[in-house]
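Student: What follows is a set of structures to go through.
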Structure P
Amino acid sequence: MAREEDRRPIRSGRLDAPLTQRRSLRPQVDSETFGKISERVARFIGSWRFIAYMTVFIVVWVAWNVFAPDELRPDGFPFIFLTLLLSLQASYAAPLILLAQNRQADRDRITYADDRARAERLMAETEFLSREIAALRVALGEVATRDFIRGELEDLLDELEERAKNADKEDNGQAK
């Protein structure tokens with residue numbers, strides 16, 4: 001089934017008639033599905049399980065072609081057919097791995113852009129909060145703190161006690 005954007009409009013000579021869509025003979029491939037498949041294949045090719053499977057396959061292939069009777073050996077000593085199979089596998093694996101890497105790079109690019117935007121927002125919020133804290137500190141510099149009031153009250157109490165002592169001395173001096 002052709003996708004809507006892949007169809008090209010056919011222009012007719014009439015301006016009052018709508019454009020009709022022409023079907024393309026090219027095969028239509030959903031790049032998202034193909035990308036997901038390529039990622040799965042690349043993930044499998046990059047696994048230890050694949051290496052184990054390939055090792056077992058090659059060992060069995062070589063052992064069969066060395067120890068089997070001559071009429072049952074599909075591939076003789078230089079193992080040309082095995083080499084061809086491995087080359088074919090590599091020729092398909094390389095582009096699939098590159099496709100998967102490109103998709104991962106695109107995801108990483110989007111993630112980095114999101115991280116960068118988040119970091120910029122956090123920096124702006126941090127700067128705003130820093131300015132607010134600085135403004136609060138300036139405002140607190142103008143407001144009397146508990147320690148300041150306590151110190152002022154102690155000074156006033158000392159001054160009152162001093163005056164009371166002076167007043168007692170004056171009263172004692174006048175009473176004599």
Structure Q
Amino acid sequence: MAKEIERLAPPERLRQLFEGEGDIARVPKPRRGLLAGGVTMRVGHLFSRWFDRMVDSEFSASGPRLMLLAILNRHKTLTMGEAAELLDVTPRAVTRLADALEDEGFITRQSSPLDKRVFLISVTPKTTELFKKHMPKHERLMTEMFSVFTDEELIEYVRLNGKLAAHLKKAI
């Protein structure tokens with residue numbers, strides 16, 4: 001029985017660390033990066049699953065498509081390059097997203113009057129209406145999800161994620 005408990009104990013300790021219950025200070029320093037990476041991947045996976053369940057079916061779109069629509073809804077018109085930079089994706093990825101969104105009537109695409117090689121993408125009234133209808137619920141869901149944090153913790157969470165994102169962008 002003791003050997004079975006020993007065999008089961010490491011996964012339980014890892015579960016505790018993943019869920020913030022364990023003492024990370026007891027994890028050897030060389031292994032903390034592995035733990036942080038695992039936690040980050042786990043949260044990303046859980047967030048994706050949660051997001052897929054919570055988003056209205058009328059508003060269903062992949063994360064990148066939704067992000068492109070969201071930034072376009074905010075800015076109304078962007079160049080393809082600006083959109084790629086804001087989304088941290090390649091221009092080719094934005095082209096693929098824009099192709100599909102244009103086919104569905106969510107965006108329009110036109111050449112820039114200043115440079116014919118540059119394409120501008122803009123929201124359509126269909127997108128504006130969609131966001132008017134669904135954003136209040138989306139904002140409420142996000143507020144509820146992050147209500148687990150105090151204001152200070154949320155600010156620190158966003159700051160630390162920004163720091164990690166900047167580091168990853170340099171590494172790519």
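Only the coordinates and a few stated rules stand behind these numbers; no lab work does. Since we're looking at a predicted model, the values are computed, not measured. Cβ atoms are built from the backbone, for glycine too; each structure is taken alone.
Student: Tell me which structure, out of P, Q, gives 27.2 once Kirkwood radius over Cα pairs in Å is calculated.
Tutor: Only one of P, Q returns 27.2 for Kirkwood radius over Cα pairs in Å, namely P.
Student: Then there's this: Could you figure out which one of P, Q the value 1.5 for distance in nm of label points 7 Å out along Cα→Cβ at positions 65 and 105 was computed from?
Tutor: Values: P: 3.6; Q: 1.5.
Derived from Q, not from the others.
Student: Of the structures P, Q, report the one carrying the highest value of distance in nm of label points 7 Å out along Cα→Cβ at positions 33 and 153. Display every interim value, and only then the final one.
Tutor: Working: P: 8.1; Q: 2.8.
Top value of distance in nm of label points 7 Å out along Cα→Cβ at positions 33 and 153, among P, Q, belongs to structure P.
Student: Of structures P, Q, which gives 3.8 when distance in nm of label points 7 Å out along Cα→Cβ at positions 97 and 121 is computed from the coordinates?
Tutor: Values: P: 3.8; Q: 0.6.
Of the structures listed, the value fits P.
Student: A value of -26500 was derived for helix-only ellipticity at 222 nm (-39500 (n - 2.57) for each DSSP H run of 4 or more, over all residues; to 500); which structure in P, Q was it taken from? The partial results should precede the final answer.
Tutor: Working: P: -26500; Q: -23000.
Corresponding structure: P.
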